[in-house]
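Right after this note come the structures.
Just so you know, all these numbers are worked out from the coordinates, no wet-lab data involved. From a predicted model like this one, the values you see are computed outputs, not experimental measurements. Cβ atoms are built from the backbone, for glycine too; each structure is taken alone.
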Structure 1
């Protein structure tokens, strides 16, 4: 009979543990994940942000004009460049300087950008689909979390900073786990909820396609919808979401926010990094 050493036994137990964890992760990812058709196929009115004029990239000051005075960090942290390869010809590069957090941070230096985009053609719907591509550097340090673009709503004809309203954002937590963060900004009962995803970590070192869907709830009901897809694969499907208490709150546009912290996280940038974003595209019915 062959006798195994304690070291060999420990190694085999460790290997089995890793295999079991991998199997659980595979089963959860494959069988627990529902199939939901990507929202771009169900919303047919659309508009896209332009990042070029006459074949040349816009300047940050040009982009600033779409934010109606509510932008932050654009002139300091935004660049627009032309790409020969990838999903987009022109993209926004957002500098996240070491030691910075969100623009309105009171605990760290302000970093990244806040770029609300409310196209006049959007008609303030109650359901919409946001799409863009994102590139995180291969050595991007997620630290304790941060915020990426989503959608926002206000009262009809309201402004980005108005309440009541709501925002939804793609955020990442410690380790890079993507989450959908929904912030309901009613004066009486503000709420903030982070919805988990199936993906363990946002991919780095390549372009990733992001689709987000928001369907507003009936006033004072929990029948709203918030969904997230990465590269066409459903990652978060939530159908009991409350985003408004009155019927006059509608989707207004894109909350183009990119920084460490915010969305319920407390991270700061540990090194200088640049995150790249394609132009936003928003669809509605």
Structure 2
């Protein structure tokens, strides 16, 4: 396993070729995300910690979809459904490190036609740039034929203070996706409730594992604020993001130690024609840019 360290001023980022994982992100000596000290621990990590998940992030109901009139059966890894690309998704594979500088690393991954049940082939490029106080993830995926692609970066954010129920979240979204008992999208969009409304900054007191749809005509900018005032500003070009409050974390971590903020396409879009399409083609390849800025207390 190869490790890359980026540094700009007093900010550092550690990256692994396995899963294109972000192992650590620090402001001085303050860790901003959860991570394992031993890189080998990521080989058996069940939490997708810091990884790039895909080809399709989040859940695909029934681990199947139809494209161009042809059914595609995927590998299930959460009951009958698929989560984050399945047991052999991008998060579980070694990426090639193509370029490294003091503040930038570029990773590439090739997925062959039919891997995991997905039509392909697909060539994925991830460029990670550190220009303190900003960390940027720039994704591009070029398929050889039409195929679903919806990637997500899966950091667990603590902002140096594990135990996120006192952190405050601001999220410009008035609707979430309705879910069935297996956490699969039903196809409906529903209004946020008092417990799930973060249009005004509010503490993360309740367990969440929900996809929020960014409100139209508003900047899709999300702010997470630690109790001491340190802030994470997240800016995305995706239609929404998953908020997961880490209630399923276990040893060596604890439930609610951190929160995941995962911009992506709509979950299970491959099975809902009313959702924005996640089908990439050779003529219209996949692209996502994610900006993360750390703002110190004023």
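Brief remarks follow.
- Taking relative contact order in percent (Cα under 8 Å, 6 or more apart) as the criterion, the largest value within structures 1, 2 is that of 1.
- Among 1, 2, which structure scores highest (criterion: mean count of other Cβ atoms within 10 Å over residues 81-88): 2
- For helix-only ellipticity at 222 nm (-39500 (n - 2.57) for each DSSP H run of 4 or more, over all residues; to 500) computed as -3000, the structure of 1, 2 it came from: 1
- Among candidates 1, 2, the computation of Cα extents along the principal axes in Å that gave 56, 45, 38 used structure 2.
- With distance in nm of label points 7 Å out along Cα→Cβ at positions 57 and 265 derived as 1.3, matching label from 1, 2: 2
- Parent structure of the calculated result 17.2, given that mean count of other Cβ atoms within 10 Å over residues 161-168 is the read-out and 1, 2 the choices: 2
- Highest-scoring label, criterion being distance in nm of label points 7 Å out along Cα→Cβ at positions 177 and 209, among 1, 2: 1
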